[in-house]
Structure 1
Amino acid sequence: MGNRARLWDPKRSKLAAAIMKGMDIMPIRANSNVLYLGASTGTTVSYISDICINGRIFAVEVSFESFYKLLSLAEKRKNIIPILEDANIPERYSFYVEKPDLIYQDIAQRNQVQIFNSNADKFQEVKKAILIIKTRSISSRLNQKDILSDALSGLKDFSVVRQYNLSPYDQANYLVYLER
C-alpha cells in the first residue's frame, strides 16, 4: 500500500489475468468497500487492497487453513477485514460488512451462481460485481460455453457488462463484470 509498486501475477490472480486479457473497466476505486467471497489465502485480496487504500475489503473465507493465511495478511494490511464464514449464508456475516460498493466472488462450488444471488439479495446497495465463473466446478462433462451461458442466465438483478475468458492464465474460468 502507499507509494510502492509490485507486479500482479496473472497465474495467481484471476483479476490480474483479466487485466492481461484486456479488461478495460476497473470498478474498484480507492474508496471502495468490497465484499470478497472466496478470499482463499488472499493473493487477489492483497491486490485489491493496493487499490482500496481508503476503502475496505470484507474477505469471506470458509476454509480454516486458507483463513489462517488471510488473517496473517490482514494483520499487515489494515483495510482487510477477514471473516471466517460460509458464503452460502450471508446472514451469518452481513453485520460485519459495512455498505459494500461491489461484490467480488471467486468460489469453486457447483452452486456459485446461487451463492452470488443470495449475497446480492442480502446486500441490495451493491450496484457492481465481479463474478468468476468456474465452469469445471459446475460441470466437468458439459461444454464450457454452455455452462457459462446457463450460469449467466441464472443471475438475478444484474446485467453482464463485460466478460473475459481467462485462458491461457486460468483454464475453464471466466471473469464477468456485472451491474444492476
Structure 2
Amino acid sequence: MAGEKPNSPVMILGGLASSIGLYSASLAVGMGSSEVLYLDNDSERLKIAESLGAKAVSYSVLPKAWERKFPLIADCHGLKEGMDFALKSLSTEGIYGSASIFWTNKLEIPYLDLYNTGATLKIGRVDSREYIPHILKKISEKKIKPEKIVTKICSFEEATEAWLEPAIKLVVKMD
C-alpha cells in the first residue's frame, strides 16, 4: 500500500504473516505516516513493532472493530476473524490490504458495508518494483530498519534445521 494516502494513519494487524506485518510497520513509520498502530497478540512481535516506532497494542480477543476508523489497514492476521475486524475498522474511502492467504474461493466479505463506505480492497502479492529505489533510500537514511525484524540468522548448511524452529524472520546466509 506504499504511496497510498501519504502521511495518513495506518493500522497494521499482525499475526500469521508475522514478518510482513512488521515490515509494514517499519515502512509506514519510515515513510512518514502520521500514526502507525500495530495490533498483535504476540509479545515478541509487539516489542519489535514498538522498537520500529509503531504504537504497539496487545489484545487477547479482537473486538468487533477498533475504537476509531483508519484510512489504511494492512491485515497480516491470517484468519477470518482478523479480516472481519480490519474491514469493520476501515474508514470511509479507506484502503484495506491483505497479506494473508485464505485457501478458498468462498470467503465471505461484508459486501454491503464495504459498498456503502467506498472501500478499496487490495489482496495478494504486490508489484513492489516501482517502490524499491525509494525504500532503499529510506533504508540508507536509517528511516526504515529491516534488520530489527530478523530474529534468526543461519548458514546455508544449518537451514534445514533452522526452518523447523520458530522465528519471526529467518535469514539464510549463502557464504
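No lab work stands behind these numbers, since they all come straight from the coordinates. Model, not experiment: these values are computed from the prediction. Cβ atoms are built from the backbone, for glycine too; each structure is taken alone.
When distance in nm of label points 7 Å out along Cα→Cβ at positions 44 and 68 is computed across structures 1, 2, the figure 3.3 traces back to 2.
Here log10 I(q)/I(0) by the Debye sum over Cα atoms at q = 0.15, 0.26 Å⁻¹, for residues 76-155 alone was derived from just one of the structures 1, 2, and that gives -0.58, -1.33; the source is 1.
Structures 1, 2 were shown, and FRET efficiency 1/(1 + (r/R0)^6) of positions 116 and 132 (r between Cβ atoms, R0 = 35 Å, to 0.05) at 0.45 was computed from 2. Which one of 1, 2 has percent of Cα pairs over 18 Å apart, for residues 60-107 alone, as calculated from the coordinates, equal to 31? The value was obtained from structure 1.
Out of 1, 2, which one gives 16.4 for mean count of other Cβ atoms within 10 Å over residues 84-91 as computed from the coordinates? Value 16.4 for mean count of other Cβ atoms within 10 Å over residues 84-91 corresponds to 1 out of 1, 2. Here Cα extents along the principal axes in Å was derived from just one of the structures 1, 2, and that gives 54, 35, 29; the source is 2. When FRET efficiency 1/(1 + (r/R0)^6) of positions 140 and 164 (r between Cβ atoms, R0 = 35 Å, to 0.05) is computed across structures 1, 2, the figure 0.55 traces back to 2. Upon calculation of log10 I(q)/I(0) by the Debye sum over Cα atoms at q = 0.21 Å⁻¹, for residues 36-91 alone from the atomic coordinates, which of the structures 1, 2 produces -0.80? The read-out was computed on structure 2.
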